[in-house]
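What follows is calculated from the coordinates using simple rules that are stated; it is not laboratory data. This is a predicted model, so every value here is computed, not measured. Cβ atoms are built from the backbone, for glycine too; each structure is taken alone.
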Structure 1
């Protein structure tokens, strides 16, 4: 991963005031607060107008379907507004975050000719999914589809930008941790002749990574929580519609669309959780290697130096969190899937009891 890729995503996101405008030599270009406020008003007005056109469909929904739909729409709007607000208000955190990433010894792929390939692939898949969605629902609803869901094209675009930006930053952090792990493994080979300057350099870089993750949690923790909540609610709504009521309305094309949406949002949400877990696993491996280096030290001075490094690793590295409500690791995914299955069973039972 490269900071060039971050700059590219910034350019696409800044169109809707979702991200800083670009990475510059002397700081970051940020959209003005007036521009950010304009997009907040546009998002809110667009959702409000679309709700007016959706009202007849809301009235035909069952109670469970209505609750799921309304709560999902509200969470998505809060997510959109939060993205813009965080970009406009957390200027110093963004600047510091990018500055730390620049100073870390990350193997950036600046020399690669196709460094933008992953973003091109992701945005192509996103556009194709939206083209398919437009084709399916415009053939069913006609012009009414655009009146009800035109604003969602912008809303999901904003969500896509956040998905990809989180992915890029976590990959950069993981790259930094892996490089630091390699340096500690070199200490294991040279345990009989440890270099004090090298140890200090490793400690300094590790502290920078710790600070980087703290800032990441500060900027993206709330957004990750909303992304997980939206993913959970949307999957529940789609799975409920596929298994409970109005099964006859689920044509092959609509079922394919719903499966695509479920897959897209689960991958977009869970890949960030997997990366957070992977970073923490790499840090645990670093701890084990540092313990081995300490065990092989023959000099008292070297032993004290490596113990200081161990203290830094054990005490300063933070966990990734979703707005400090819970840690982000593989257990998070299992918890979400378990809750999803439980709520789905309860929703089906509730609907069946109301019809009987």
Structure 2
């Protein structure tokens, strides 16, 4: 049975071809080398191959001649069509719905946090299931890793390394939930990218060809610390200025310092300390035309008025809290410390001093 092949043709520019364009499709059989030219008229459309497409496939080339003043011949498009035409669809599922590029395409970018899992779904079709030729029976899957520069989150000049590889036949493959496999010191410090490269093996005069190469950016888990205060410290006067150091804040996050009275209790909603709230990403900045950042952020903020949030004597907890796409954007604690305020000690000391300095009664 003759295999009919349809080739979508370009819309020809009248500037290139004039009012009466001259164009043709050249079909070259990759087995025999036989060539057949078919004239094309009009502005293009569906095309039926005049020759049967063999198992090796056919090369289709779309040519057009220039205008009367331009006698050059232009190659407008080429396609190889055959019975062996592997097709791959890849989807990557992360708790973060961020995507760069077309998720329905082959080179999009997703992202996740180092401590959170993701899944990869791959659908392969178009291979020759009963072929003894590995190039027709399989496509190659290689998983590569690349570590970013910690301070800049940059991949520039960073070496790529192979994590794992395998061959895939026709079918649907699901990997996950899985965690990143970057060569980081710990799981939570992962900082880099993991790429899933799918290659059509060389065959029929066509070299190895990448047909899909999506990737996942992996960002480290944020951390925080506070200087100028120690756990259980008792303040009998004004609390000094504190420096809050924040590292690797997720590019889609809201982070702030809060204070509440009493010992630490996970999930407590306290009073947000003015000037400490940091918002990154489009979700937390809906009024911005563009996302504020696509990489993690590391910075420091000062807290100069903590005494205003601990005006009464007692035990207090200072917490640093972050919200991200993970865990449904619920609050996650990065740091906490408990301290005590006891201004009565100061008052008693002043009273005792006054009593000692008073003159004796006659």
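If you work out Cα Rg over 2.2 N^0.38 Å for 1, 2, which one comes out largest? The partial results should precede the final answer.
Working: 1: 1.16; 2: 1.60.
Greatest value across 1, 2: structure 2.
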Using volume of the Cα convex hull per residue in Å³, for residues 53-92 alone for the comparison, can you identify which of 1, 2 gives the largest number? 2
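To test your reading of the models, identify which of 1, 2 gives -1500 for helix-only ellipticity at 222 nm (-39500 (n - 2.57) for each DSSP H run of 4 or more, over all residues; to 500) when calculated.
Only structure 2 yields this read-out.
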Using distance in nm of label points 7 Å out along Cα→Cβ at positions 37 and 261 for the comparison, can you identify which of 1, 2 gives the largest number? 2
Identify which of structures 1, 2 gives the largest calculated value of relative contact order in percent (Cα under 8 Å, 6 or more apart). 1
